[in-house]
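Readers should treat all values here as calculations from the given coordinates under stated rules, not as data from a laboratory. Being a predicted model, the structure only gives us computed values, none of them experimental.
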Structure I
Amino acid sequence: MKLKKPDRMLFFLTLALLTLGFVIFTSAALGQVGRDSASFATVVSKQLGVLLAGLLLLALFSRLPYKELRPYSPLLFVGTLVLTAMVFLPEIGFSYGGARRWLHLGWFSIQPAEFLKPTLVIFLAAWAATRKDKIKSFQEGFLPFLFFLGLVATLMLAQPDTGTLMVMTASALGIFILAGGRWGHLLLLVLLGVLAIGVLAWSRPYVRERIETFFNPGEDVRGASWQINQSLIAIGSGGLFGRGFGQSLQKFVFLPEPIGDSIFAVAGEEFGLVGTTTLLLLYLGFLLWGLRLTAKIADPFGRYLAGGLVIMIGAQSFINIGSMIGLVPMTGVPLVFVSHGGTALLFALIAVGIILNVSRSRV
């Protein structure tokens, strides 16, 4: 079969998100200056450098045949599991904000979970492509799937990083559904998830605190509910058209991590309902168009791979936005294509490159 050109619409949507995201980031970076020793020029130039490097990787992976990833999928998955587990080594792993999620490697640091997200998708896509009708079996389909997801969940909860776990779970469930998994098994997994959340809320105060904050954001507004209340104040004060570029007040003192988790709140304050709706529509367009592309891929591995990566990007984006407007509990995941975080941005653009490569096989 003659390969087509990479899908232009998905590429356009990605560029639009990156452009709007960099504008939002540039403004939000003003709020970060003064909180640490980094200058505005340093913060913005670093993000621009990562963005340009990510675009190069996108171009590279859009040309590398995606099928070559399949034989290496188990090695990639196990390797990134080991890498993620290394955050618990006192020599190179370090914690920030009560979570142990980073590796310090000389003059730079990485968050290994960002490696694990796409490799989990690659591995599950390759595994599901070999299952065929066996994916409907409890023993040969559901139980192995539950085991793989359980390995990831154990590492993520130990850090803890529930936000990234939510993104990985959404991607994994998407692949399971695309591969023809039984809805009854999916319901069982949901019930197990609810049970696990109950156990975590009972055993870990921070989980219970986040759940209580979600259901009652008006309680402890100077403590556990601080971030959601300040986020809602920022978004609400933006009105229809916003205060204008660079004019956010909340980002200077009140919003934690204005270039990270809280960046959507900054966008809401400065660009208002019109700006945030535009951003939401771009993400929704990316998700729906990506899933439309997925349906056109005849090769099972390519279909599950593209679908899992599209859902990964879409789920993380909507989880971040949802947490900023109170639709889901605070999670701490960055907004894809917008927030600060070199590792996250690089791997998001690699994921887009792989999706574009798969799109060349569409019928």
Structure II
Amino acid sequence: MNLLNRTLHAIAIAGAVAALLLSSCTSTPHAIGPALRASLVAESTIEHGRTFRNTVVGGISGIDRAVDGTWYLISDDRSAKGPARFYTATLDAATARFTLTYVATMKDRDGREFARGTVDPEAIRWDEASGTLWWTSEGDERAMIDPFIREMNLNGSFVREIPLPAPLRMDTATPSGPRDNGVFEPLALSADGRTIIVGLEEGLKQDNGGVTRGATGAVRISFFDRATGKLERQIAYAPEHAPQPASDSLVAGNGVVEILPIDERRLLVLERAYTPGLGNTVRLYAADVAAATDVSSLASLAGTTWTPAPKQLVADFSTLGLTRLDNVEAMAWGPTLEDGRRSLVFMSDNNFNPAQVTQVIVLAVE
């Protein structure tokens, strides 16, 4: 998703509502487990315009690794430059270089390719229990196309869909529901594989969105039972302030773009901001989702009392020594490195823009 376009949504968010939201959030100091430390192993880029089997490689918004070492990379192409698709690949973690091996077209319920503009793929996860893939689409508010969470076979064919509660479906009749291009970026399976966890990039309209000047909103993270599809609980997570641009006429935005389980109660949460004139800010946090209030029964977070997930900073990407920092929004656990540390792999979405790059970053975590 294009961060510059997304930040423009923040202009219309009322500051008074932001203040109300902040005053209703309660938080107390909380130990969330041993601190994680991350350091750079390697980085690489995939050149703009690269093709693979008659498709344009770009818009990589989600990645994951299967137990056999196969990587899955999903493109957020809305069937504009080619069919909605995902790639398989291998990775040399020491050099951060992917080698693409296959491309699959994702199919709709009826087994056909998605028509142009009817889908906006964002996240992908391997399901070890079934040998299938879960993926999300952000939908399209203007066209009243709902976001979704679906399971598919490795050939891209439809398996099933998680039913969404009304607050997560598009709604133009009332000032509520998800914000266009701010929906299901983050997706994960719980550590035990029993729960589908999906987050919003920005807050719901009634929750006051993601970030405005001088105020931080909250995004909802939902937990669905993998077997039944039932919503089990929902928590609030508060992203940090985005660095503010020099001009008061410009607005910066921050949101949650990916999540990943550490253990049964903690998630890695990837926050990414874009500030006009300053560029991207990317930070990785560990959050204790078990310590957060269940807000699934709250129609709005504003004017209510709730506790967000406590969090600790794991890595500020500006301090990692990267040659550049682009639109990072994909994250997955990688293989164990030779020194015994676990690897974390990130990719950036180049928006099919020649001024951007598809960046691959490998970190070591201890």
Structure III
Amino acid sequence: MKIGIFDPYLDTLGGGEKYILTIASCLVDKHEVFLFWDDVSILNKASLRFNINFDKLKLVRNIFNAGENILKRRQETKKYDVIIYVSDGSIPFLFAKKNILLFQFPVNWVDGNRFLTKIKIKRIDKIICYSNFVKRYLDKTFGINSVVLNPAIDTIRTRDVKKENIILSVGRFTKALNIKKQEVLLKIFKENYKNIFLGWKLVIAGSVLEQDKQYITDLKKTVGNYPIEIYGNASHAQLVSFYQKAKIYWHAAGYGEDLQKHPELAEHFGISTVEAMGAGAVPVVINAGGQREIVKNRENGFLWNSLDELIEKTKLLMSDERLWAKMSQLAVRRAGDFAGNRFYDELYRILNL
């Protein structure tokens, strides 16, 4: 089969992009797969970031660029057996034999009852999202029954790697959609360092685009003399090393936001949370969004509702080695639910290929 894939956020190379490129790498095993993108360097960058081989994946001109002639787009999409389109909230006209729409986050601002939207949705064979959190909002917005395909998670080997007193947080550095709140975590660590976090280090890592470089620059300026390390566009090898050494994992996306009005500001799933758990780091993450589907509170990690809870639960893990060890083992076990061939098998079943 001839399969085409489009992701408008591809150059961010974040968790969502790892998700769609993992789909591509699964499909290219049995099919001819094309990626609609104009920057020919993107696959090399993605391979370095995610440690995935994309040699069989082919790039073609991006027919979904703004201003592209609708008739030309119709003509081109008809050449494909399957089109997988990652939506930013917009619904395109797709004309492949099978058309798949993929949502990474809730799009509550979209009027799903508009006549044109309903016409476009009728041409879509299946709508996929990667958490029940996102599904709940999508189904309400569009009056559909979307399908959940949880992301694939890499298994990170920790044998012979000694854990260190490191608290880790991984996520894109941005002030745009899906803000990770790194500045909140940094501030909490600094303010409580002498009384609580003495002898520990905070590591914050993630991807950063050109337009967001000022944000990470401003973060670095606030570090001072504290044991805080910030890594923009960390390589895959660096991230693996951070996961292997970290004892505790922090996540705060959605903190301080009105998540009833703007659920898209919560973590949509939590790929980095699961990756950290797979390496034995115990998650202490905000009780919102997709994190609730991953972490079972007080069993394989902690969910928090306030910064005081974040501090209290982190302190508990730091002071009780036996508790940390037990929860670390259960975190690894939980991460295993998202590893292996599970993603590959579910993908082919959902797409009916």
- prompt: Comparing relative contact order in percent (Cα under 8 Å, 6 or more apart) across I, II, III, which is largest?
  reply: I
message: If P(r) over Cα pairs in 5 Å bins from 0, in percent, for residues 147-330 alone computes to 1, 8, 13, 16, 17, 15, 13, 10, 5, 2, 0, which of I, II, III did it come from?
response: I
query: -10500 is what came out when helix-only ellipticity at 222 nm (-39500 (n - 2.57) for each DSSP H run of 4 or more, over all residues; to 500) was calculated for one structure; which of I, II, III is it?
result: III
- prompt: Thinking of I, II, III, which structure, once P(r) over Cα pairs in 20 Å bins from 0, in percent is computed, gives back 29, 60, 11, 0?
  reply: I
